Structure I
Amino acid sequence: MKLVSPYIKEFTALFVVATTLSACQPSPETRLEVVLNPYQEVDWSVSERQKANFHTHTTQSDGHYVPHKVVDMYHDQGYSVLALTDHDHVTWPWTEFESMEASELAWERYQRGDIERPDGYENRDPDLLGMFGPPGNELSRNHHTISLFSEFEAPLEDLHGVLDELNAFSSQGLAMLAHPTMHWPSWFAPQVGVRVPLSPEIREVTLGDFTIESWFRTQDIGRNILMGNGGSSDGVLNLELHTDNHIRVYVDPANDDLVGIETTDLSIDPGVPVTDGQWHHLAAVRRGGEVILYLNGEEVSRTDDTAGNYELLAESFYLGQDHRGGDLAFHGDLDDMRLWSRALTSQELLSRAKGEILNNRDNLLLEFLFEEDWQSDRNQMIMDTGEGVSGPYNGDISGDYAPKQTTNSSPLLQQSSNQAISVAPVEWERVPDDALAMYLDLYQRHRHLVAMEVHNGTRPIDEHPLDKNLWDRLLSSMMPDRPIWGTATDDMHTMQHFAGDWVEFPMDDNDPEKLRQAFLDGAFYFSSVSLYRGEEPSEEFTPDIVEVDVDSESGIIRVLASENGIPVREDAYVWVSMEEIVHTGSELDISTLDKGATYVRAEIHGSGGTTYTQPFGLRQLEIQ
C-alpha cells in the first residue's frame, strides 16, 4: 500500500479550497496600454530633420572613394549626420584625413583600373560643414556589426567577446547588427551542393601551383559559389561569381599575420555577361607567382600571388556552395568541375573551354562529370573520376535539398558529359527558430546592442523581407521591456549604393549628445527606396513623418506623414503587430489588437519609397 505524507494531504486540501475561492472570484478586467513610446520626448513642431547614414565605406577599406569625397557627397545630398564605418578600422576624426593612407585593397583596385587613385586625402571640418561625424567601424570578423559613438576596434572573431569588449572600452559605445540575412542563412541552411571530404591530398593543393575550374550556367545576378571551402576560417580556396557581373578567385592563406603573406582576392567584371543563362567555363590558375583568371579560355585578369603556400582548412570542400551555404550557394547548373595540383597552360585552358578532353591528366585531383544515375537514391555518393593518389574522393549529396540531375544541353560539353547538376539555395519564407534563438541571446546579453538594419542598400532585394521578419520576430519576443530599433543604411561602397536608405531624427540640431541619446531611445524613423510600390524609386516621393501622437486615455496612436509636401493617402499607412498586418489608416485603436500583442509599428508606403516608425511597446494592464 502506497503511503501519502500528511503534509501532501494538507497542501492538497488548501489547494482545493484556494482554487474553489479563485473560481468564485471574477477575473480582473484588462486592456492593452502603450507602455513604451519612443517619440514621447520629440517636439514635432520643430521643422528641422537631421538626416543620417550610419553605414558607409571609403578607400580605408573596400569603398571606392576617398574619405573626404564621401563626406562631400553626403553633405551635398543634405545629410547632417554621417558615420564612416570601414571594415575593422576607425576612419576618424575627419580633421585628420590627410594623415591616413588607403588600404592595400584600394591600391590593388586602382592598379586594376577599377577606382580612381586613392590618395591625396583632404581634411574636413564637420563643424564648418554643419555635420556630425560619430566615430565607428564595421566589426567584420563574425556577424558584421556596426560600432558607433566610440573609437573601438577589435580583432576578435567571437561576437559575444567583441560586444563585451566594446562595452568595456567605452560607456558611450553603441552597436547595431548589419544585414542579418547575409549571415544567418549561411549558419542555419541545409546543404544544397556536393560535399567532398578534405583529404590530405586536397588540403595540399595550395602548397604550389594549382588550377580550379568549372562550367556553369545561371541567370542569378547575386553572389554564387561554384566551388571551395570559404567561410570556415583562413586557409581557403574559392571560385565564384560575385555581384555586378564579377568573376572571382579567393586565395586566403592559413596565416596572413606573417610579413608578406596576404589574401589574394582577384575579382573583375570580364566585360561580357556571365549570368545570361548560357554555359561558360571559368578557371583560376596559380602559375609562376601569379594568380590568373580565365573565362571561356581567354585570360581576363591577373595579379601577383601574395598568399604563398598553405594548406586548406575545415572538414570539407564543396561544389555549388562553400562552408557557409545559405544564399551564397550557386543558383543554376554546374558541370565538368575539376581541381588540379598543377597550373594548366593557356592552350590547355582554351581546349577545356572548347569542351575538349585533355590527354595530359597529370596531377588531376578531383573531377566531377555527374554522369552516374544518383538521383534515384538520396544518399548515394556522386563519383569522383579524378586521379588523386588516395582517391576517389566521392561527393555526398544527401539531404532534402540535394542538387537535381539535369541534361547538359551544351554541344561543347557533350563531348565529355551528357548530364549536369542543378543547384538552388534554400528559399526562406520566414526566419527559422534556431536562427531567432541566436539573435535573442545576442540582444538579451548585450544591452548596448540597440538596433539592427532592416534595410541595407547593398543587399539583394529578396533579403529585405527576411530582415524585416527577423525584426518582427525579435519584437514579438522581447517587447515591451527590451526594444530593438530598426534602421535603414546605404552601406555605401559605390554610387550604386548612395543615398537610398537613411534615418531621420526630428531634431532642430545635430548636437552629438542629443543625437546619441535619440539613437539610444529610438526617437527617429527610417526610410528606404529599396522596396517601393510605384514605378520609380525616389527620395522626394518617400513619406516624411510630420507628427506622432499617442493618446493614453483613448488608446489611439496617430501618425501623420507627407509625400513631397502633400499628406499621404489613408491607405498608405499599414500597421504591423506580432508579424501580421493589423490595420490600415493613420489612426490605430490598440483595443482592436490581440491582448497578447507586445508591440505595434507603422509603415508608410509612398510612391517612391517606404518609411517606418519604431515599435510602440504594449502590455496588458488591469483596469482600475
Structure II
Amino acid sequence: MNLYDIKGPADIRGLSLSQLNALAADIRDFLVESIAKTGGHLSSNLGVVELTIALHYVFDSPRDKLIFDVGHQSYVHKLLTGRLPQFSTLRQYKGLSGFQKRKESVHDVWEAGHSSTSLSAALGMAIARDLRDEDYRVVPIIGDGALSSGMAMEALNQIGSEQRNMVIIFNDNNMSISKNVGALDTAFTKLRTSKPYNTFKSDLSDVLSQSKAGNNLLQGMRNIKNTVKESVVDTSIFGNFNLEYIGPVDGHDLKMLVKVLRIAKKHNGPIVVHVITKKGKGYSYAEEDASGVWHGVSHFDPNTGKVLSKMPPHHASWSEILSESLIQLAKQDGRIVALTPAMISGSKLNDFFHQFPKRSFDCGIAEEHTVTLAASLALSGMRPFVSIYSSFMQRAYDQIQQDVARMDLPVVFGIDRCGLVGEDGETHHGVFDIAMLRSIPNLILSQPKDALEAQQLLKTAFAQAHPFAIRYPRGNVEFHPEPDAKELPIGSWTRKQTGEYPIGTIITYGSDVDKVIAKAQANNISIHVVNARFFKPMDESMLQQLAKEGLPIIVYETDMRMGGLSSAILEYYNDHQLSVSIKRIGLGDHFIEHGSMPQLRKAEGIDINTLFQEIGAIHSEIR
C-alpha cells in the first residue's frame, strides 16, 4: 500500500510486516521532503515513525485515545489519520497545526504545546471512561525529558494509586529539545548501557519468538524483569509508583513493538511500555545532532541539510544578543549565574554554558523549580539570570510571585519569544506575560526597541536589587556589541517627533518604535512616537506631559490589550483624573492561531498599515 492511499488507521491493519516497514521508510522520506518546505519539528517525528505505526496497528483510534505529550511529535499520527493531502499546509495560516488539534480530526483527543500534561489528561479520560461504564484504552505517549517534569511525577503518583487501565508509552530517546539532564536521566542511561539490560533484550526477543501473546507471554516477561530488578534502577522507579513495567523495547523494531503493545493492551491496570528510539532516525544530519538544531527547523535543503534562510550581515537573534551581553557582564561579576529549563540551545546560552560551566544550570523541563532555584541563589548572594520562553514562563507564575517578587529578590528574567511567534501557534504565542507580570509587586518589566537598548537594559537589571524582567521577541535585529553600555533610568520612556506640527502621539514598544518612526518620516507625517520601554514602572512624568499637550493618543501594542500597556495607561489617567483621547490597537480577548507573522498581524489588526490608517483618520478629523 502506498502512503498516499492511507485514509485512516484501519487501512494499515491488514498490512504485512514487510509492508509496514516499507511504509515507515516512505513516511520518513515524506517527512524530510515536506518539512524542508514548511519547517517544523523534524527530529522528534523521525524518531517515532515505527512507534506511531505500531500504535495505530494495535489500538483502535479514535475509540482508543492516543495522547501525544507536547504534540510536536504527532506528524506521523496526522499522516496515518487521513491528513496527508493537507500536509503541505503544515504550520501555515489556516492550515494544519504543528500539534494535535481537536478541530482537525476526531483522532486528536487532546491538545498541548507544553510538556508533561499527557499523563494527567490520560488519567482523567480513564476515570471518565470507568464512571461512564465505557470500554476503550487510554494511551499517553511521553518522552524521557517530559517525564522528568514535576507534573508528570504528580500524575504517576495518582495513576499508581487509582490503578485504572492505561498503557503508558515511555518514549526514551535521551533527548528533549537538547540532551536531557538530571538524576532520572542518569538512571535511564544506566539502564540502556547495563549488562542486565542487554541480557534482558535478548531474553525478551526469545520470549516474543516463542509465544503468540497473552498471559503466558506477559508472565514470562515479568519473570525476566524480576531477574534484573535489583540491578536495573528504572524498573524500581516505575515499581515504586505501583506501575507494571515491560521493556525496554527497540522502538524501531515493528515486529517487537506490535507484539509488546498487544500484550500491554490486554493488561489489567496501568502498565508502562519502555520504548527506546533514536531522535532523527533515518536522516543523518538529524541523527548526529546533539544540540537540538534539528528539533525544530525552518526551510532547508534535504540533500545537504543546509538552512536556506540567511541572516543579514551584522545581525543576530535577540536571544544571541542577550546571551552575548550576559557573557560580558559575567566576566566582570563572578556572582552572575545562568539558569534555563531545558532551553540551552533555544535561548542561545551554549557559549555561556561553555565559558562558565560551574555557573550554568540546565534544570530540565521544570520551570517552577528553575525559578525557585534562582530565588534561592539570589537570596544567597548570587545574581541569577533565568532565560525562559514567555509561553513556558506562565507555568512558573506562582514561583515568580511568591518566591522571587514577594521576597524582592534580584532575579533577572530573560523572557524569550515574547509576542506573536508565528507558525507554532496559540500554545506558544508569548502575548500574556505583560498582563501576567504587571500585577506583581516589586517586579520591573521592560522591552528594548533595539540591540543597544537590550544591552543597556541588561546592564541596568544587574545594577539594581529588585526582580527585573526583559522581554524580547523571536527574530533577528542589527547588533553591534557595546562594551560600555549605559544604565537606563528605571521607568523612563523616550519620544521622537517626526515633523514640525505633530497631529498625535503613538505610544508603542519594541522594534515597532523605529518602524513607526521610519514610516511616518517616509510619508511626511508629523507625530510623536513614544518608546514605552518600561511597562512597569511607567514614565509618569511623560504621561502627565502627554495629557497636558492634549493630542490624540494611539497605544499600539502587539500583545493582549487586556492587562497590557494600554490598560496600564488608562488606569493611570483614570486614577489621576486626567482627560485624554486614547485609541487602543492590540490583540483581542481570544487565542491566536498559527501562521506567518505578517498574516497574523494583518488578521488581528495590529499591522503597521492598520496603525497608519488610524493616524490618517486623526489627520482627517483635524483638517
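Values quoted throughout were computed directly from the atomic coordinates according to the rules given, and no laboratory measurement underlies them. Bear in mind that the values here come from a model prediction, so they are computed numbers and not experimental data. Cβ atoms are built from the backbone, for glycine too; each structure is taken alone.
Sorting I, II by distance in nm of label points 7 Å out along Cα→Cβ at positions 273 and 297 from high to low puts II first, with the largest value.
Could you figure out which one of I, II the value 1.4 for distance in nm of label points 7 Å out along Cα→Cβ at positions 489 and 513 was computed from? It must be structure II, since only it matches. Here the criterion is relative contact order in percent (Cα under 8 Å, 6 or more apart), and among I, II the highest value is seen for I. Using the calculated result -12000 for helix-only ellipticity at 222 nm (-39500 (n - 2.57) for each DSSP H run of 4 or more, over all residues; to 500), pick out the matching structure from I, II. It must be structure II, since only it matches.
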